[in-house]
Structure I
């Protein structure tokens, strides 16, 4: 039976911080505001039993249900072929997953009555373990790599290669998608849909050409909530060059009547312009889902629309007059939820030269009143 990596990380004592107005954080106190967290990884390990491997990681004990593929309706599959295979990649020097989509033969396996679209995707969903589903207050980090072939031809309607889906209630439209789109030139879009009546918002658009024929590393971070946090960075695997990035510190990452959010990866495309499409083989590798410590985002916020921090931050964290007038304390966490420092008094500039480069979360306090969590990028 194929194996998968399942690693549970345990909190370690934070190094002592010696700085004026900083309270030293001990392990026992950290545990009061954090929960244990885990990282689940999915990696190809050689041909055979690919659907079973995927489901053993994303929905253990549920057969092949973490895979949505048109095998039952495709004569190609009658010969024993599947729409996801494990192939050796000469660039990464390891086995990877290869997803196949056939323009003229494949259909929509979730609802075969729909003839205007086709998909081959993998997912987490309701039967998946709780640590693979994002609920309000949780911080989720998704990582994966993908390779679009040279000549990849997207639909002018939609071709999703990644989705963040809502479950229950208002869940017909994905909340976030990575969507290559046919055009002159072809584009890669990051699309956000707040709810069923809001329409879609293309929050980032870049040219597709730089993504073709290379491996791209993706990291997506989500704080789940009505005033959540969303960040995604796509980098060239070879040298780390950033090809697309987007961050929003105050965005609804779940809808009010949703139970949880979940990821999907693969090829989901419209057939309404089938003349522009071709058969595709897209490679994926190194899927990782990490549910990190919960931050308390259920707070009584003062001036939600004016509480913000200029990013990126270099030597000093600059606080606005609104923050200084309404709050008198601050806490800073790393992205895993570990509290690194706590200030009992605030000034307009707070030195942060001791912080390593990376992403952090800060929250301001005044008695029992707390601000929304705010993400900062330290350079």
Structure II
């Protein structure tokens, strides 16, 4: 290339650069506008927002609704079942009421949503219920996929009930027997594990719901039925001849049962969790539905005062951080009772079930149990 051609090339390149950088867009440049809109949307994406506050979560939803939606079994005497007046009663139902009292100040402000075993997980995952309190076993997969488990309210274990005429006294005696079991439960999985470990062969008769499971067993379709020991005790009381059925001593698994809050709202989970702890702490401190008002008015123990929302003279108010009224525990205990009252009313010695507290006793009882509440401070 000659030297005289170089300036000409330089001029052409310069002209192209000026055209590309000019203010006047080329034809069709209006497509740049949506790009700006996308950028704006990205700047307001949830990932860049501050964490959700309690007032923006389920607490506000429940308070605005004026009612707690609580998922229950609805067919399990002693835990949740309709009584003759059409009211839901039982141990689990009362813990639903305790949460309602804590959040709304009214233990009666509960809609009980009856759920089958298969419906439990989806009801939590979709947010259909605010809390699930339905004899549900705490497991790692449920904890990570269904919801967050609050403190265990009932320590149970899977057992076997067999007709007395079968003659079984141990799990191994059920070799070649037919056992009724409900689907969608840890019970079904545990039975298969126990069968494999014991080296026996069991014919499983699987049913989707609780009533058909026990109906089939009582009608003689199965030689035995398996579930949580507390459930077996409760259902046996409804049989025509309870003494014709024996609950074996064998314990197939650990079954910690308790409330479950939907994933994604830590503040709501804290409320459910500390509602359970408050009932346990109240029992330990001797605070009952009968004396809670007097305790709040006269007890000078700082531990009691903090729990009941009492601020001593010249002291700063205690802030729990739960977003509830200072005296929310008074509402819970006065309207529902402490843990011991809830247990005795539904499962204790004066009920048809007469279940001993056992592991569900306080940590400092004699003999000691597993119930223990962290300090409320």
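Values quoted throughout were computed directly from the atomic coordinates according to the rules given, and no laboratory measurement underlies them. No experiment lies behind these values; they were computed from the predicted model shown. Cβ atoms are built from the backbone, for glycine too; each structure is taken alone.
If you rank structures I, II by FRET efficiency 1/(1 + (r/R0)^6) of positions 129 and 369 (r between Cβ atoms, R0 = 35 Å, to 0.05), which sits at the top with the largest value?
II
With Cα extents along the principal axes in Å derived from the coordinates and found to be 115, 69, 37, which of I, II does the value describe?
Among I, II, the structure yielding 115, 69, 37 for Cα extents along the principal axes in Å is II.
Can you say which of I, II returns -11000 when helix-only ellipticity at 222 nm (-39500 (n - 2.57) for each DSSP H run of 4 or more, over all residues; to 500) is computed?
The correct label is II.
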